[in-house]
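Below you'll find the structures, each written out as structure tokens.
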Structure P
Amino acid sequence: MQATPLEELIIEGSEEKVKDYLLNNLSSAKEKTSHGVSPLMLSCYFHRQSITDILIEILDDISLFEASAAGKFDVVAHEVFKFPEKINDYSEDGFTALGLAAYFGREEVARYLVLKGADVNLPSDNGFRVFPLHSAVAGNHTAIARMLIENKAMVNVAQKSGVTPLHSAAQNGNIDIIILLLEKGAAVEARMEGGKLAADLAKEKGFEEIAEILSV
């Protein structure tokens, strides 16, 4: 599928061009992009907050997944109230609402979803096996990672490539998350595909002290 004009403008990041385009092409805000997600979700993935805000303002309704990614707590609460049985459903690209909130650093939304029964140990359904804790750690969202761990998120889960939360935390140099993971039994000896340890990733990024702490 070819990229839509709106999609190209979102990726470009031009707020004014998006506004101008939508004035004459309002229906395009609801058309799926070549990435298989909505324009609103695409703006979240590309971290175009101002464009996300524009799209939210003009759309008459947004999904639980879009609201979770964008941090629209009121919409999330309303959707969960209406359809509590859908809290662990998957988005078009295979992520749960909790996984999206964790990745985009939407702490209030993530806490609410967990409170309402979102499964903290449910991986993505898109072949990558990304757990909410992976998402929080990859995004460097320490508070969300702590909340997930406190709610019994498994710390040694591995994505398809064998990457554990400790691998990601080491690569990011996030000592606070590393400590959280180690306190809950994160395995420093876990190897990702290709054989690399968390310590190897830390060393590659120049985090020598962290690499030493994680050395087996």
Structure Q
Amino acid sequence: MRVGEFEFVPFVLGLPRFVAPWAARSPVAGTRLLDVLAPEQATFFQLLTQGNALAYGEHAMPAWVQLDCVTLPSAMIGFALRAADVPADLRARFGSALEGYEGLVPVAEFGGVCTPESGTIVGFSLFSLLAGLRLGVRAKALALACMGATAQIGITRRAGPVRRAHEVFGPLRVLADQPAVHPSAADTLVYELTVPPTAVLEVLVRTGAQPALDA
């Protein structure tokens, strides 16, 4: 999928026996289904872990959490660049991890887990490493479409650009403001939103904006 100067490769990283139907449901042609347990995907998995660390710093997701809690029972879904197409500034942030590597490099992802309530997922992770392309919104829209979600619960900052990115999908219903169990409770809220119809999610994937909400 081309956005600006970049040709992005959509991906679904998980256990194929669970998530192959999600990849098949992708609104973007050429979506790659990546087996999280395949040895040849180990570098991609490690780059995804590193990308999360670049985005979240001290709050980064450990690799075991990425496997045990997201990519084994569910999936991380997003966009990657071929290594040769990674811009120099981002390549420098990855450092030696990209030396001699010619595969896909994840640059945006959304991770969610299913709940016992059919159609409701809990958003677990969202990041984008390229500014100005609304890749975070696009990755979340892609994931919600692939997962067939009708409702989504998540945690976000009480104010700021991260919250506004979630609000692109619709009004946030606050389930808990400043949840006491969160280590950054003062800046945090737990929300729920109704996932837009698939046709709207496809627009969000393609454009990063929902005209009815962003006009």
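We did not get these values from a lab; they are worked out from the coordinates using the rules stated. Quick caveat, the model's predicted, so the values are computed rather than measured. Cβ atoms are built from the backbone, for glycine too; each structure is taken alone.
Quick check: -8500 is what I get for helix-only ellipticity at 222 nm (-39500 (n - 2.57) for each DSSP H run of 4 or more, over all residues; to 500), calculated from one of P, Q. Which structure matches? The correct label is Q. Taking relative contact order in percent (Cα under 8 Å, 6 or more apart) as the criterion, the largest value within structures P, Q is that of Q. When Rg/Rh (Cα atoms, Kirkwood Rh), for residues 20-75 alone is calculated for each of the structures P, Q, the largest result comes from Q. Suppose distance in nm of label points 7 Å out along Cα→Cβ at positions 108 and 140 works out to 2.3; of P, Q, which structure was it derived from? The read-out comes from structure P.
Supply the structure label, taken from P, Q, corresponding to mean count of other Cβ atoms within 10 Å over residues 12-19 with the calculated value 15.0. Answer for the origin of the read-out: P.
P, Q: which one has distance in nm of label points 7 Å out along Cα→Cβ at positions 4 and 204, as calculated, at 3.7? Please list the in-between numbers first.
Working: P: 3.7; Q: 2.1.
So the calculation was done on P.
Suppose semi-axes √(5λ) of the Cα gyration tensor in Å works out to 25, 19, 18; of P, Q, which structure was it derived from? Don't jump to the answer; show the numbers that get you there.
On the way: P: 34, 20, 14; Q: 25, 19, 18.
That value comes from structure Q.
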